[in-house]
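In the part that follows, the structures are each spelled out as C-alpha cells.
Throughout, read-outs are computed from the coordinates displayed, never taken from laboratory work. Source: prediction; values computed, not measured. Cβ atoms are built from the backbone, for glycine too; each structure is taken alone.
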Structure 1
Amino acid sequence: MADKSALNGRPAHNAPVLVIGLGRFGSATAEQLVKQGREVLAIERDPGLVQKWSGVLTHVVEADATNIDALQQLGAQEFTSAVVGVGTSIESSVLITVNLVDLGIEHLWVKAITPSHGKILTRIGANHVIYPEADAGRRAAHLVGGRMLDFIEFDDGFAIVKMYPPKETQGFTLGESAVRSKYGVTVVGVKSPGEDFTYARPETKVSGRDMLIVSGHVDLLERFAARP
C-alpha cells in the first residue's frame, strides 16, 4: 500500500533523505535528520568535509552533484526528498537543482543566497526555497528585546513565541489578566520550572518564573512582549 503522506503530496515522515553539500546549513540539516532516526545519503565534493562527517551521518559520498550521471550512479532518483545546501556558488546550486528535478525527486528544499537566486530556484522546480541567513536575522531581531526566548513565524504574519510573562499577568489567572481581549494574542500554554508543559485555561495562574507560549499576529505579539 502506498504511504498516505505520499498520496497527499507530502513526503513520508521516515523516508530516506538525500542531502547535497555539507557546509554549515547542509551538515546541520543532515545531522538533525540522523538524530530523528532518518537515513541520510550525503553528497559532498570536498574530501575534507566527507571525512569529517563520514562517522556521523548514515552515508557520505564524495561526488560532484552537478553531474547528473554521478547522481544516477548513486541512486539519487530513488529518493523522494532532497536538501541542497550548496551556497557558495549559485551556478552549482542551480545545476544541482535542475538535475534533481530531471531525476523526478518530488520534494526539494534548496538553500538560496539572494531573492533573485530563490526566484530562479522556484522557476526551475524547487518547491521549498530556504533563506537561512535572512530567516535567522529576522528571528534574532525579534529576540534581542529580551522578553522573547524563541520566535517562529508562519505565513500571513502569524507567529508563535516563547516568552517571559509581563508583570501585569503575574499573580493572576489568564482569565483575570484578559490577555486576548487586551492585546489580541492567545496564550497557548504555560511552562513552570520543574513542571510539565500545560495547555492554557482561563483558570491557569501565571507566576513570574513561568514561561508563556503565545500565538498571534507578529505586530500584536511584539506589542504584548514590549509590556514591562
Structure 2
Amino acid sequence: MPRAVLFDVFGTLVDWRGSVIAGLSAFGASRGIVADWPEIADSWRRAYRPSMDRVRRGAVPWTLLDDLHRDALMEITRRHGIGPLDDDDCEQLVRLWHRLAAWPDVATGLRRLKDVAVIGPLSNGHLALQVALARRNGFPWDVTFGSDMFRHYKPDAEVYLGACDFLGLAPDDVMLAAAHNDDLAAAASFGLRTAFISRPAEFGAATGDRARASGAWDIVVDSVGALAEALGG
C-alpha cells in the first residue's frame, strides 16, 4: 500500500476543456464576440507544454502558470482576430483555470481514498490555483503542493522527489495518479508508484489513444472511486 497518493489535476481530476470552452463562450456572448471557442481552448492547452518547457530549459526565469497562460492567451486571441484584450478581460479569462469543474467521480472518490492514504495534488498549477480548485470542487486534501513550492514544472525530478521529501516518505511509499502516460513514466523513473486513471473525454474527440494506459503501471482504473477501491478505501 502506498502511504500517500498524489494526483495530477488538469484532465485527471478536472475537466479543463469543457470548463474553459464554457467560460470562453460565456465571455464571448457577453461581449458580442463570435469565435471558434473550442479551437481557442484547444490552442490554449497546446501552448501549455511549450511555455513550461521554456521555463524548464532556463530560456525564461521562473514564471507562474497564470502568467504563462496570460501570455499564450494574448497571442492566441490575436491570431483569431479578437482583442486586444484589456487587462480586466485577460485576467477574467486566465482565472477560468482557477474555476475548472471536477469530473463527477472525483470528490466522492477522494473522500474514500483519504481513509487509507495521505492525498494531495501534484500539478503544474501553483499553490493559489490548487487552493481555488479544491474550494471550488470540495477536494478534501491532506496536503496541497504547487509548482511554485518547487520552482520547477513536471517532469522535472524536483517536483516528484520534492513532494516525497516534504512528506518525509521514500518514493516507493508515494503513488502518482494521472490520466497521462508521460507524467506516470516520469514518476516511475524516480521510483514512485503509479496509477493510470482513464479520462476518455479529456480532449474531446481528439483524445484517442491518450485515454489508454501505455505503460506497466501499478494500477489502471477509470475513476478515482475505482482507485480507492483498489487501495482498500
Q) Between structures 1, 2, where is relative contact order in percent (Cα under 8 Å, 6 or more apart) highest? A) 2
Q) 1.6 is what came out when distance in nm of label points 7 Å out along Cα→Cβ at positions 48 and 80 was calculated for one structure; which of 1, 2 is it? A) 2
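For which of the structures 1, 2 does the calculation of distance in nm of label points 7 Å out along Cα→Cβ at positions 112 and 136 return 2.5?
On the way: 1: 1.9; 2: 2.5.
Computed on structure 2.
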Q. To which of 1, 2 does the computed value 1.21 (Cα Rg over 2.2 N^0.38 Å, for residues 32-87 alone) belong?
A. 2
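Determine which structure produced the value -13500 for helix-only ellipticity at 222 nm (-39500 (n - 2.57) for each DSSP H run of 4 or more, over all residues; to 500), calculated from the coordinates; the candidates are 1, 2.
Numbers: 1: -9500; 2: -13500.
This value belongs to structure 2.
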Q) Where is mean projected area of the Cα convex hull in nm² largest, in which of 1, 2? A) 1
